[in-house]
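Before anything else, here is the set of structures, which you'll find just below.
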Structure P
Amino acid sequence: MKIKIILLLLVQVLARKRSNYIKAASNFTSLGYKCGFSVEEIDVQTEDGYILKMFHIEGDKRRPVLLLHGIVDSADTFILRGQNSLAATLAREGYDVWAANTRGSTYSRRHVTLEPSDKRFWEFTFHEVGYYDLPAFINHILKVNGVKKLSAVAHSQGNTNFYVLGATRPEYNEKVRVLTSLGPVCFLTYVPTVFELMIQSRIVINEVLLAFDEEEIFSPSLRKFIRYWCTETVMRVRICRDIFFELAGKDEQEFEEEFVPVVLNHYPTATSRRNIMHLAQISEKTRFSQYDFGRAQNLKVYNAVSAPEYDLGKVTMPVALFVGKNDKLTSAKDVRLLLNSLPNIVEYRQMSRDQFNHIDHVWGRNMDAYLFPHVLKVLKKVL
């Protein structure tokens, strides 16, 4: 297993030399235009110097909704299904839609002093996204719209970022009318075998990445290589779809073979080595805590030998939890732990379809029928 992991990491390094496999993909703006919407692109700057992009589909300024993607994803995820996507659905309902892109992702690879080639650019985890990126997004939206609150819909690690925000900057709880958490990642205690193997190999993976001076996971060259390899033949498309199923849960009806190349034109995007290691630490230690630098550095950063846990009791924003029965990454057991930790749950819903997995929240072919009515109900309930 460790040899396979090392070989995969070698592919990432070698892929830097092969960068012209696939043509540039359409972006959120062009996808929105195809759906009949005019999309505005806005850059915001964080307190620590990252320049992040948001996409805005104008609607009722009194009803802003912030959409936040998960790990190695981007705002594109909310419009890949065209008219059946969440962004298009919310826009048709009259909401003022803002789709954000967190640091390191396709549209947010800028900094006032650092370039992505600089290792310091990648010195972040979901903690910095929650502490710095989200306030930049929220502050801009509230200022432009002239309102005091917004609603939010987040997928996967996008929810992790919101929980960090509520716990570390509690004043922002009052600025979120409701957070609809789709497949929320927080506790990772009950993970499938494939993740257990990754966690067991965490130290080896980390050392290999450091040995090759790799701080960026899924670099542009590697992403192009993945897209080329996974879409060259029908058999490879099936293999890559099976990889998605292994990680997220199998649902052939909702994630058809024809949609795989569409997804791979936009996913995965980049993240940091440290972000991946942070998730592995949470799963290994079975607690939702800040990044563990090691005893010596922890003393400097936290004034304690151990990384402190996030106080979820401070996350007082209203939260609606949505989970799939077949979600391998966000198991119902882990979401139950979250349910018992957050103080202001307004809804807990386990989706009725037995096959509903982690990616059905954003890429499901018929999610507009079985998911979005419940999301809209939550949003309307808090107005």
Structure Q
Amino acid sequence: MGWLGLDDTDSLEGGCTTATFHALLEGLPPGVTAGVPRLVRLWPFAQRRTRGNAALAVELQVDDEDSLMQHLDAWWTKHLEPLDGAFEPSSISERPQSPASPGMMYYSERPDAQYYWEAVRGEVDISSAPLPTKAWGGHGKIGAAAAVSWPGETTTWEAIAWRSTEDTIRQRSIDMNALLEIDGWDGVVLSRDPRNGSGLIAPRGRSPVLFGVRGTSFTAAEAACQHLIGAPETESVSAWRVFQTNQASGDHLSGILSLTVNEVEIHPVRKHAHVHTDGPTLVSYAEGGPVNSLARWLKPGDSIAVAGLFHPDGSLHVERLKVESWVARNRERPLCSSCRVRLKSMGKGQGLRCPSCKARTPDTWLDVPIQPPFIEWVEPPMDARRHLARPLAWEDGISTT
């Protein structure tokens, strides 16, 4: 028994680590049996992250480990080593792009989960990775080790289908009627945006992936994939495979913070919000929908609960937000106790007077009751969430710590 991990075989120029891993598994020698492969998303802010920042791993039943190492040596030299250095600059992102640096790690026994938790919540390097039985390549060894270390405690499943065409620029063809059908199936999740009906299963940009459909079970993802592949308006596929994943696990979040708002800055055009608190500065982009709306509503003195991802600059990118208590936004004069008419000021330091009965009272203000736009927890819309984000609807309950 052993574990094999792989990462960083793709770039914006093309390529796909899932397709490469599928080919590797299909070519395993006799005497080696592969389990269900794992697709493991890692820290979204990693400096050298790949497009989806996902690494792959699989458990292998091995009769002769030495023979397997010889096979992997040959496979690496022929198929993976030539991918090193593939690079193409991005036309849509200002983030510096890194050339592909494939890495593969083999462990005779799976290491504990510590390295995974470090890699899904922050920047790690190869020096802190668990020592492998054998290693190949460069930077991808980090993701490979993290994927192998994933304990698989909170999991979903994704069935990925790859295109039969090598023209990855050509627009994808997926049967939208079939997508609508599977969207209503039990166990099929995160496949379609309920706001506008658009599909969420096809990647953007150059990639051999046609679609990836997610489920809460292996069988749900498998059945949905087969239904889409067999639909009349879906283009032909070269292969497909179901992966166990940490997507929608929430593993990247370390807890909930209770904070007090000090100041709110809102971009005049883009509507992005920077909320300064007694802790970290919170960042909420316009694409965050309800989260951004609630962040822009906040005022100094409001108490909030928040969960999100710490950026290398120290800010917290908000993924969940709730208002616990809030200060008054407006005030008004009280009503006359006799006439029920609103009192008016007689001038500075002269108190209030009823316009009707002329009764006088000391100068006072009353807070106008107000409700936030959202009382419960809010999250971004489905198409703006991270792969790792766990839907609020899946939670049994959220407590503030």
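Each reported figure results from applying straightforward, stated rules to the coordinates on display, with no laboratory input. Please read all numbers here as calculations on a predicted model, not as lab measurements. Cβ atoms are built from the backbone, for glycine too; each structure is taken alone.
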Next item on the list: Please state which of the structures P, Q yields 0.15 when FRET efficiency 1/(1 + (r/R0)^6) of positions 219 and 283 (r between Cβ atoms, R0 = 30 Å, to 0.05) is computed from it.
Entry: Q
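Comparing relative contact order in percent (Cα under 8 Å, 6 or more apart) across P, Q, which is largest?
Working: P: 20; Q: 14.
Going through P, Q one by one, relative contact order in percent (Cα under 8 Å, 6 or more apart) peaks for structure P.
Where does the value 53, 53, 44 come from, among P, Q, when Cα extents along the principal axes in Å is the thing being computed?
Label of the source structure: P.
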Check: With helix-only ellipticity at 222 nm (-39500 (n - 2.57) for each DSSP H run of 4 or more, over all residues; to 500) derived from the coordinates and found to be -11000, which of P, Q does the value describe?
Finding: P
